[in-house]
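Chemist: Next up, some structures in structure tokens.
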Structure I
Amino acid sequence: MRIKVRSVQDAGNLEKERVVIYALEDGQIGSQILASTQRHGAGVSNEIYNAYWIPDREIKKDDVVVVYTKSGKNTDRKNKDETRSYFFYMGLDKPTYVNDKVAAVVFSIDKWKVAPLSVTPDSNTVDS
């Protein structure tokens with residue numbers, strides 16, 4: 001699914017802080033993970049923080065997805081132009097985008113796998 005991360009709005013204000021994402025085509029928004037990272041020059045760090053797997057929703061081109069940092073109830077509404085706005089909440093108790101060194105990044109994860117977990121009872125180690 002193609003999307004555009006439009007902006008981080010009201011950065012540093014937990015009650016209003018949000019990331020705004022536009023859908024450039026129809027698709028499953030649940031194939032996207034939003035996270036924060038540190039900016040490094042024109043790029044970003046490979047360390048991610050506060051990863052949020054956006055819940056499954058079939059959305060249409062031009063729909064808007066708004067992800068709030070705070071807690072809340074996921075909702076959606078129809079807009080005057082017949083598009084929809086979807087509101088999701090990460091459930092954090094502190095703002096994420098506290099300075100201009102923090103960036104919002106979105107990862108597409110259309111194909112993912114769950115690794116089997118095998119724990120040795122005596123050692124509590126994970127087999128690789």
Structure II
Amino acid sequence: MQRLTSVTQAMNSHGLDGIFLQAPAGTFTDGVDASAMVVESGATAVIAFDDVIAHGLMSGFRERGLRIPDDICILGCDDTLAITTFPSLSSITLDLAKAGRIAVEALRNTQPKRGVIEKRIELEGNLVLRGTTG
């Protein structure tokens with residue numbers, strides 16, 4: 001949910017409009033299926049929830065004759081599949097090792113049987129531009 005909020009805020013601050021599509025299972029196939037709606041909308045760029053969905057979108061766009069990044073640009077998140085796609089996928093990378101260390105430390109500091117403790121921890125991401133953005 002935080003990713004959607006962050007993307008929405010960034011788009012609004014730059015005066016950009018967007019459509020938001022759901023990918024129920026977050027699979028490659030969901031990305032392929034969503035590509036039809038993206039093409040129909042006339043969008044020229046997509047920010048996918050993760051690299052798996054972005055990879056599916058790329059496949060769906062190619063099936064529909066679109067050229068990446070000439071006709072449409074794609075940005076993934078997590079930077080997990082970037083080097084396995086062609087063109088290579090632009091993505092937002094997160095330090096997952098750091099996230100794991102923070103999670104373990106939070107668990108160590110939690111008192112047993114004290115109920116649920118909510119704590120918000122933000123990780124900074126880095127934008128890595130590759131072949132899917134113009």
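Chemist: Quick check on the output: 0 is helix-only ellipticity at 222 nm (-39500 (n - 2.57) for each DSSP H run of 4 or more, over all residues; to 500), derived from one of I, II. Which one produced it?
Modeler: Answer for the origin of the read-out: I.
Chemist: Here distance in nm of label points 7 Å out along Cα→Cβ at positions 25 and 49 was calculated and came to 3.4; which of the structures I, II was it taken from?
Modeler: I
Chemist: Right, something else. Comparing structures I, II by relative contact order in percent (Cα under 8 Å, 6 or more apart), which one has the largest value?
Modeler: Evaluating relative contact order in percent (Cα under 8 Å, 6 or more apart) on every structure, the highest lands on I.
Chemist: For mean count of other Cβ atoms within 10 Å over residues 41-48, find whichever of I, II sits highest and give me its label.
Modeler: II
Chemist: Right, another one. Just checking, which of I, II has the largest value of distance in nm of label points 7 Å out along Cα→Cβ at positions 17 and 97?
Modeler: II
Each reported figure results from applying straightforward, stated rules to the coordinates on display, with no laboratory input. Just so you know, these numbers come straight off a predicted model, no measurement behind them. Cβ atoms are built from the backbone, for glycine too; each structure is taken alone.
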